[in-house]
Structure I
Amino acid sequence: MGLDHNQFRDLILVPTLKALEPEVKYSDKADIITDETIWHESAGLTCIAQKLNAGSYGAGRGIGMTERPTYNWLWGRYAKILIEKEIAIKGTFEELHGNWELAVAMCRLRYFVRPEPLPAISEGVEARAAYWGRFYQTSNDPKKIALYIQHARSIPHIGPTGVVV
């Protein structure tokens, strides 16, 4: 059983994204791609660790499936913000398992470090999936991008701009 998506958005995702301001600007584009990424990576808000065959776990942790090298890189750049805004408590990779705010922030920061702009909402889920494939997944695998699109279209909500995402 997963976490209610509306509660997740209202109580965790949006407040965390807004807490990162002014250093990391909140926008509808950032909101939607972060929401879709977390929904996809966490299998609909049901997983906090990457699942492999036979019950073992992969490298990704937290609802954004951040891997340790990515966590260390982003922590090295943004620890001050995360601590000042009280998003991170311990500052350890393992904190991603239970600190959903930190997992949301890491997901957003992974996109924030890219100089390429986030896709416009009007470009649709296909553009966001391609962006995810290049800069979050980093494999640009067409099958994984198609799965992202499928998952994003299954999110049980209407986006912040009032359009179905």
Structure II
Amino acid sequence: MRILFVCLGNICRSPMAEGIMRHLVAKRGLSDRIAVDSAGTSRYHLGEQPHPKTLHVLREHGIALQHAARQFIRADAQQFDLLVAMDVDNLSEMQAVLRGSEYKTHFLLDFIPDGPRGRSVPDPWYTGDYAGVYVMLDQACRGLLDHVVAEHLPKM
């Protein structure tokens, strides 16, 4: 199972979700069955490391992340089983890249149990609330991992 998180610049939200999900996957002993990556819909930060505040909040929770920003491309639909957007604009951009493809995209926050559907993850680049975004992403990644285990991984 391969999961790709997508935001705008691939230096704040999507790499934070990538780090959280990798951490959760490892804690459940599933690193050999679930791969995680992230990308951005823009070319703004290609090759850059995650934002320092993203790395700081991850480190505060015991998560190390090595990642270089990259752009979401059409081939990602063939490389990944789940394409997960951080907000409505990201989802729209992803769908434009995938136009004509049968691939289904998802909102990350839809995986928060009993949470409102289609809600967007606020961009901490603009809000400055990296800690609040971490909490939101952690809840959503836990729900997504439960979904993947229940619905997509063959029973062992």
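A value of 1.32 was derived for Cα Rg over 2.2 N^0.38 Å, for residues 82-145 alone; which structure in I, II was it taken from?
Working: I: 1.32; II: 1.16.
Working through the options, I get structure I.
If we compute distance in nm of label points 7 Å out along Cα→Cβ at positions 10 and 66 for structures I, II, which one ends up with the highest value? Kindly include the intermediate steps, with their values, before the conclusion.
Numbers: I: 2.6; II: 1.7.
Checked I, II; max of distance in nm of label points 7 Å out along Cα→Cβ at positions 10 and 66 sits with I.
Identify which of structures I, II gives the largest calculated value of distance in nm of label points 7 Å out along Cα→Cβ at positions 42 and 114.
II
Computed from the coordinates by the stated procedures, all read-outs in this text should not be read as laboratory data. Because the structure is predicted, anything quoted here is derived from the model rather than measured. Cβ atoms are built from the backbone, for glycine too; each structure is taken alone.
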